[in-house]
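The structures come next, written out as structure tokens.
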Structure 1
């Protein structure tokens, strides 16, 4: 008899919807990955390094050249200096990075505050550390933090708060003013932060990303996580990184070395080369994805879906209340996939207790123009 450590966990909704899309022949706007390749120069660099013998273990902390490029990017993007040796760790994906950060500091009985709707990997990682998630719902209209609800949720057992900005699934951004409120709220408490910033460069309409890296007070208690896969259109490379103060980095690395030891070596060489040669890639990302957002949203204007254009990520939420209010969002996502050939993600799966009146699904616009046009054509006739 197996006693499961994660009795309430099954196959993720992302896998389920991608499988349904494949079996139905539907366009997959559910799982968050591009249907186009990463930069040619990046892929060429990978081939070169594989062919030229960079195929053995790299240092546990990550390839030094890549850690230095991360530090340089942070300096350009946020105007702050981090130590590539003692504060930057390369990991096999952001999900592994978040897992290791949680395992590093959460003990049995600790509480971790997550904001619903919350990405699905947070709670299992907390449970495996012996902790317990306390769910605080974001505001229903704009997915902003309800600071009174957050204050009410704090207890002597609160050991961590997980932030996510730009936010998946809503696309909302945390502002610098909200970071100031958070700092004031937890200033005299022994609370760590995990700041999931994997979409840090996918921000639109000229709004800046307020990174915890640039908030000196909060950074002293934070693990800041990002993703090369999201930034360079290579999600299948499963390579990310964590930036944290030296003491927290040391604890994170104690866990990381026994989870994977290190990331994939030739991928790190290729990323380091590309980042050094093309620093402009990061600067061009907002306009690149804003163009896709605007094309997709413009194409959806004749539809019966209602929406507000997202300010971050490559996901667009749409409200289907005027189409099938009789269906919950899980049934709606299945119906859209099977009957209309477009796969989406139901937003309720990101909640512990989803709002009963909510009628939202999430669509990914990290797609080629022809994919977006075909999807919008199908959605406009629903």
Structure 2
């Protein structure tokens, strides 16, 4: 059951106008988002479902003050749709029917329903082709298609552009009637081999996928990340993404301390002036000139920051506040799929209020609009 408009602070459907996303009452929607990963990784399941029921995690996310969730999936999840390991969902036994494990897509869609039932917006994200930790230099996962010469024999999950789009249709079709599914973050960190991805190529592919998804639901927003691992949206100025349905396009950038694609000076070591100028060149001009919305969909830093972490984070908080951009923190999770502690995570192993990591990151995000009570 989804919340009524009286229990939400926004009213669907949503549309874009200049730099803003607005709701049905023309209210500006600023996204204070959290990334909740796992369905794009080796277990095909969002993290924490072995510790806490998905409804409780959704309520925790809302209590922490986030209003939206970016939920990654891997194309392999759609290709295979395997039955999940029951040990990964022990706190969600209602998904196990007559002793039989649910499929990965059943779990994914159940999580979406729990999030939206808690009044949270959901952004579905195609994160990677092969279900694994993202993002390495494997040429099979550098962009939405790996059907280059020999790729169909070399890659463990072969994928054409058409198959990528059909995967999108498969994952989104059950969500058509859910008004709090904001839309589709079409592909995570497209980058090409050695950073050779051209904006025009990606914009054209994004348009093809968007048109197919808008046939399913013309109210969804289409989120298009920059090239060079989502660093670079400079190409939008001369070649914007154009769709047959008006006011549907949102752009997205990612900013980490090691970002600054092709530069010998990562953001961990920049002055604020140098950092801000790079942001303006790469994506902030779209906001400052009222061209289009930009959602900085991945930001994040360590719970025990180095001097470089501190420098990056301090500059980022200032820059995001200056342009008043929407953002998404990476990540909620306590641990990575193989058990390693997630130093960027915000929750502990119990995935509850008592084990939330109450540190400088949440305090700083409050300044940017996190509605933490």
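Values quoted throughout were computed directly from the atomic coordinates according to the rules given, and no laboratory measurement underlies them. Predicted, not measured: the structure shown is a model, and the values here were computed from it. Cβ atoms are built from the backbone, for glycine too; each structure is taken alone.
As an exercise: percent of Cα pairs over 22 Å apart, for residues 187-258 alone, calculated from one structure in 1, 2, equals 31. Which structure is it? Intermediate values should be presented prior to the final figure.
Working: 1: 31; 2: 21.
Label of the source structure: 1.
Hey, FRET efficiency 1/(1 + (r/R0)^6) of positions 19 and 43 (r between Cβ atoms, R0 = 30 Å, to 0.05) derived from one of 1, 2 reads 0.65; which structure? Please list the in-between numbers first.
Details: 1: 0.65; 2: 0.20.
The read-out comes from structure 1.
Figure out for me which of the structures 1, 2 the number 24.0 belongs to, where mean count of other Cβ atoms within 10 Å over residues 99-106 was derived from the coordinates. Write down the numbers at each step before the final one.
Details: 1: 24.0; 2: 16.1.
Of the structures listed, the value fits 1.
So if we calculate distance in nm of label points 7 Å out along Cα→Cβ at positions 75 and 155 for every structure here (1, 2), which label has the highest result? Let's see the in-between values first.
Numbers: 1: 4.5; 2: 0.4.
Structure 1 gives the largest value of distance in nm of label points 7 Å out along Cα→Cβ at positions 75 and 155 among 1, 2.
Where does the value 19 come from, among 1, 2, when relative contact order in percent (Cα under 8 Å, 6 or more apart) is the thing being computed?
Working: 1: 25; 2: 19.
Label of the source structure: 2.
To test your reading of the models, identify which of 1, 2 gives -12500 for helix-only ellipticity at 222 nm (-39500 (n - 2.57) for each DSSP H run of 4 or more, over all residues; to 500) when calculated. Write down the numbers at each step before the final one.
Details: 1: -12500; 2: -8000.
For helix-only ellipticity at 222 nm (-39500 (n - 2.57) for each DSSP H run of 4 or more, over all residues; to 500), the value -12500 is produced by structure 1.
Using the calculated result 0.30 for FRET efficiency 1/(1 + (r/R0)^6) of positions 51 and 163 (r between Cβ atoms, R0 = 35 Å, to 0.05), pick out the matching structure from 1, 2. Write down the numbers at each step before the final one.
Numbers: 1: 0.30; 2: 0.55.
Among 1, 2, the structure yielding 0.30 for FRET efficiency 1/(1 + (r/R0)^6) of positions 51 and 163 (r between Cβ atoms, R0 = 35 Å, to 0.05) is 1.
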